[in-house]
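So, here come the structures, one by one.
Throughout, read-outs are computed from the coordinates displayed, never taken from laboratory work. None of these values were measured; they are calculated from a predicted model. Cβ atoms are built from the backbone, for glycine too; each structure is taken alone.
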Structure P
Amino acid sequence: MIQALGASDGIAIGKAFVLPHWEWELPDQKLDVGDLAKEFDRLYEGIRRSKTEINRMKTELDEVVGSEESSIFDAHLAILEDPVFMNEIQGIIQRQYKVAEVAVKEAIDHFVTMFDLLDDEYMKERALDIKDVGNRLLKHLLGVPEISLPEDSQPFILVVRELSPSQLVHLKPELVLGVVTMIGSPTSHAAIMARAFGIPMVMGVEGKLETPIATGDLVIVDGGGGLLHIDPTPDTVSRYTDLRRHQIEVKERLQTLAEVPAVTPDGVSLTLAANISSYKELQAAMRNGAEGVGLFRTEFLYMDRDHFPSEEEQFSVYKAVAEKLGGKSLIIRTLDIGGDKQLDYYEMPTEENPFLGFRAIRFSLDRKDLFKIQLRAILRASVYGDVHIMYPLIASVEEFRKANEVLEEARRELGAEGQPYNANIKVGIMIEVPAAVAIADLLAEEVAFFSIGTNDLIQFTLAVDRMNEKISHLYEPFHPAVLRMLRSVVNAAHKRGIPVNVCGELAGDVCALPIWLGLGIDELSLSAQAILPVKESMLRTKASESRMLLDELFKFRTAGEVRARAERFHAERLLTSATDLVQP
């Protein structure tokens with residue numbers, strides 16, 4: 001057994017297919033001066049073919065997993081149009097009289113090496129994009145096939161040093177049972193696509209293999225546990241086969257609860273809404289019974305493209321989501337860029353700690369022109385459904401008021417243009433920094449609702465970067481300080497009569513459900529995959545018992561005690577059949 005990085009949940013059992021490295025035999029020849037024009041024509045034709053191929057893949061992928069994942073290829077198109085990258089290639093051809101394929105290879109190596117030297121995970125991932133695009137261009141210049149699939153075309157577990165998005169698409173995802181990569185990050189484009197396709201994936205096994213994996217070896221990929229088994233024993237295969245069958249059975253059982261109201265056995269209801277970043281995700285969430293959208297992450301409309309989205313582009317997306325919801329609540333979070341979310345076409349300032357820097361509402365208030373475009377689009381969409389606006393990373397009353405000043409400008413402009421909008425649109429904020437918790441009573445007097453972003457709130461409260469392997473174990477959602485902050489926010493909100501939502505990852509933790517019921521949270525906003533497990537727990541969990549448990553949790557002094565008690569409470573509820581509870 002090898003401990004790897006889990007990048008996409010699920011279990012895969014099958015024979016390995018080892019994808020060889022992209023290796024090219026490049027011509028060793030110099031150009032004559034008279035050949036330069038012809039060589040540039042070859043380069044431009046290779047670029048044209050590459051763009052055509054990428055656009056075709058983007059269209060095909062969009063039909064399967066939606067625009068967010070397919071927009072990954074917008075970044076690849078942008079690289080082919082990037083003047084710095086193309087000037088590097090053209091300069092090598094013109095100054096060194098090298099053929100186009102050699103120039104492309106040298107340009108790839110130059111930029112990949114430069115990005116790999118940076119101490120920035122985001123830039124390292126972009127190096128793979130450049131390598132992917134460059135290799136596609138080399139393929140067309142050399143006239144070689146994309147990849148050789150197993151001859152029997154049977155499903156397999158792909159083993160590769162590193163995986164690019166286009167390799168995954170060309171491998172026909174329906175044939176890929178699972179993926180193992182030697183290197184890579186769970187936040188890479190390939191990992192995002194694997195999750196979208198539902199393909200189990202583990203990464204980072206380089207240096208952990210006693211002998212290389214060979215094509216035909218039997219392997220087991222445990223994406224949830226981040227485990228890889230090579231040539232497993234029959235007992236291990238049997239155990240994982242049973243586990244995989246159980247996962248499928250649980251998924252099928254949960255699906256029967258999609259239309260069941262989310263009500264506790266003692267009659268307390270809690271709205272289960274969805275976190276989405278695309279229309280496609282909304283469809284999946286509604287299939288799982290989502291009662292609205294508690295968080296629309298609009299930053300994905302801005303990412304993996306080569307320009308800021310126009311008002312019309314944003315309006316069309318917001319309108320489509322609002323109409324699809326048919327009157328159910330839609331909370332649109334304004335642009336939350338910065339930190340680990342960067343734009344390929346806009347250079348953010350270099351910062352020592354970008355998570356505490358120029359991001360979210362701070363960026364929007366600095367670029368009010370872009371902020372107002374987004375607000376106009378949201379306001380215009382508000383007549384098509386129950387649309388709310390939410391500002392991220394608010395730390396002061398002043399920030400909220402300044403954001404509302406821009407909103408008021410947008411309202412005045414639309415009114416003067418005769419554009420309809422909901423004049424009574426609700427405006428709320430994310431509670432995700434300790435400062436907002438400390439002044440929650442003041443903010444509650446100004447806003448229409450709170451939405452607690454537990455990811456950042458826990459991170460900032462405990463001063464723990466959860467992506468830092470050295471200290472990630474200190475990121476503890478059940479820390480007593482976190483519980484007290486949650487209670488403070490809810491008390492301040494309910495004292496003023498405004499609702500409180502929770503939209504961070506902790507909202508989807510079934511062991512945290514009694515905390516939400518005990519505090520009297522109004523709505524949980526979850527990933528599509530978390531909605532049904534949380535609903536099932538609700539059907540087993542009495543709000544009255546949750547309130548008693550919460551009183552008990554506040555008496556504990558350590559996170560370990562809180563977590564252990566919450567887990568034991570959840571385990572006790574598992575003894576009750578949720579399906580029995582919903583029988584007539």
Structure Q
Amino acid sequence: MILSTLSRSLIGRSGVCSNIFKTNVIVNKSNVWFKQMHLSASVCTLKKPEHIYTSPHTDVQIPDMTLIDFLKDKSKDYDDRIATVCAETGEEMRYGELWAKVGSVASALVKLGIGLGSTVGLVSPNCPEFVICFLATAATGATITTVNSLYTPAEISRQLEDSGASAVIYHPTTAAVVLGATQMLPPGSVKHMISTHEAVNSGDLALLTLEADDGLAYPKNLQVDLASDVLVLPYSSGTTGVPKGVELTNRCIVCNLQQVSHPKVVFHNPDGVSVLFSVVPMFHIYGMVACLMLSILTGSKSVTFHKFDPQLFIKSMVQYKPTVMHLVPPILNFLVQSPKVLPEYMASMRTIVCGAASVGDVIVKQVHDKFGSGILFQEGFGMTELSPGAHLTIMGECTPGSCGPPLSNTMTKLVHVETKETLGPDDGPGEICIKGPQLMKGYRNNPEATAATIDADGWLYTGDIGRVDSDGNLFIIDRLKELIKVKGFQVAPAELENLLKDCPGVADSAVIGVKHDKLGEAPLAYIVKNPKHESITEEHIQKYIADRLSTHKHLAGGVVFLDAIPKGSTGKILRKELKQMAESDSSN
């Protein structure tokens with residue numbers, strides 16, 4: 001995450017600003033969200049410096065439209081274009097066909113009693129059928145809770161119960177776990193089971209049956225409260241704790257689409273239709289917005305992947321010639337490190353966007369070294385609670401390691417992690433706080449967690465630690481809860497990990513804090529060796545860090561070699577698993 005150029009965006013020590021936010025704040029118990037927000041060009045004088053960073057981009061207007069009406073309007077001229085291609089089967093679907101199927105399926109869902117006030121669980125990997133089901137459910141006014149298709153029955157059951165889902169749409173590959181999940185719920189709570197393909201369990205419906213509906217029940221004049229009725233209910237652990245339902249409205253999502261489609265932010269292929277590889281899971285807010293919604297908004301051809309399969313991914317690169325990729329760090333690392341990914345396979349590539357976890361300037365350099373400097377690289381910052389975006393690199397102005405300035409209509413500030421005092425550009429790192437109309441409505445049935453995340457003034461505390469450089473760029477340092485305390489000094493695992501990525505012999509790394517008798521905590525590094533440097537030793541890693549960083553950042557907790565770093569589907573390091581591993585090793 002980053003902030004905009006200081007000369008344009010910082011409310012500095014003089015207390016004078018040229019752009020500030022006017023807000024209409026709606027307070028509902030402990031929830032605070034923004035129904036309307038716009039910039040004012042008038043000059044104002046503040047009583048005290050606030051050190052708030054705003055966007056260099058022009059303000060965007062948020063249309064009073066549902067997501068479906070917004071996307072249909074944006075894609076109304078694309079009927080003959082290919083909308084989706086299934087990488088696994090090669091099946092294509094054009095925009096006209098997509099919207100026709102959405103209309104029929106939405107009508108069929110309404111006839112099943114699904115609409116405003118209903119919640120539908122969607123458990124599926126990326127595929128064209130996911131897109132149809134997502135859009136059709138949204139068209140009914142129902143809430144969609146997207147579920148990780150790799151979840152266990154118990155995990156799925158918890159989400160379905162907490163969200164109040166009365167229907168579940170599932171991919172056949174998830175049929176067994178979904179059935180197990182529903183059997184854990186109170187009898188009759190899930191009234192409809194619908195397969196994205198053929199029905200697997202007795203009594204289930206098939207998508208093909210819904211697509212044959214006459215469409216007469218399609219809700220044409222749906223009375224949706226754009227700022228209050230929940231459109232999407234993905235689950236996130238937030239800054240800490242167990243997963244919580246994040247309430248995102250039509251207003252939140254449409255706003256963020258407007259923000260990320262600013263001409264200085266989103267890539268539009270001047271040579272024709274963009275070809276987008278949709279490999280980031282669409283159940284996750286990043287994939288949902290970037291791969292599903294943004295591809296429709298830009299009239300792109302979206303090639304969907306059930307999962308990241310290296311062989312299929314390379315084959316598809318040759319066959320479909322992608323121009324845009326939304327990626328996570330592990331896939332980006334694969335493209336850079338795999339000798340099977342030849343530079344000519346990326347000849348059509350115009351821009352790579354990476355999110356979900358910090359990348360670092362080393363990988364950006366490796367991308368350009370291997371594939372050429374003509375590829376525009378963008379890194380963004382956001383979270384589920386931000387629908388999901390707050391920062392994204394300006395096209396062609398990437399500062400390696402940064403995540404670009406705030407998006408339109410967005411403000412950012414840094415606060416001291418202990419005193420909560422707002423920090424200036426020379427005051428060191430702090431927790432990143434965001435304010436804007438894309439903020440979530442709140443956590444489902446959890447006002448305490450909402451109040452702990454969004455303060456009374458509407459600032460969302462992200463739980464991420466950042467710093468600002470002299471040009472106003474904001475860099476992610478680490479998660480607040482992941483900082484390692486060494487003799488009272490704070491050590492950011494990400495700093496060590498980024499340095500280790502440039503160490504000869506290291507293919508991947510992760511750093512956690514472990515208990516230490518003298519230091520309190522100490523950094524422990526987990527290392528995946530580069531196959532070409534199997535002789536690399538613990539001593540070599542230790543010395544590499546010691547030669548480059550101050551003493552409290554040395555790997556006093558040790559070095560452990562692994563075959564692979566445990567990571568989630570979006571590339572985030574599963575530090576909880578590493579901590580459990582470290583605790584187990586220490587007790588043996």
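Things worth noting here:
- Structure from which 0.70 was derived, FRET efficiency 1/(1 + (r/R0)^6) of positions 256 and 456 (r between Cβ atoms, R0 = 41 Å, to 0.05), options P, Q: P
- Answer label among P, Q for the case where Kirkwood radius over Cα pairs in Å, for residues 328-551 alone, calculated from the coordinates, equals 19.2: Q
- If Cα extents along the principal axes in Å, for residues 96-367 alone is computed and equals 54, 38, 36, the structure in P, Q: Q
- Of the structures P, Q, the one that -7500 was derived from, the read-out being helix-only ellipticity at 222 nm (-39500 (n - 2.57) for each DSSP H run of 4 or more, over all residues; to 500): Q
- At a computed 19.4 (mean count of other Cβ atoms within 10 Å over residues 176-183), which of P, Q: Q
- A value of 2.5 for distance in nm of label points 7 Å out along Cα→Cβ at positions 56 and 128, calculated from one of P, Q, originates in structure P.
- Each of P, Q could give Cα extents along the principal axes in Å, but the derived value 70, 61, 53 comes from Q.
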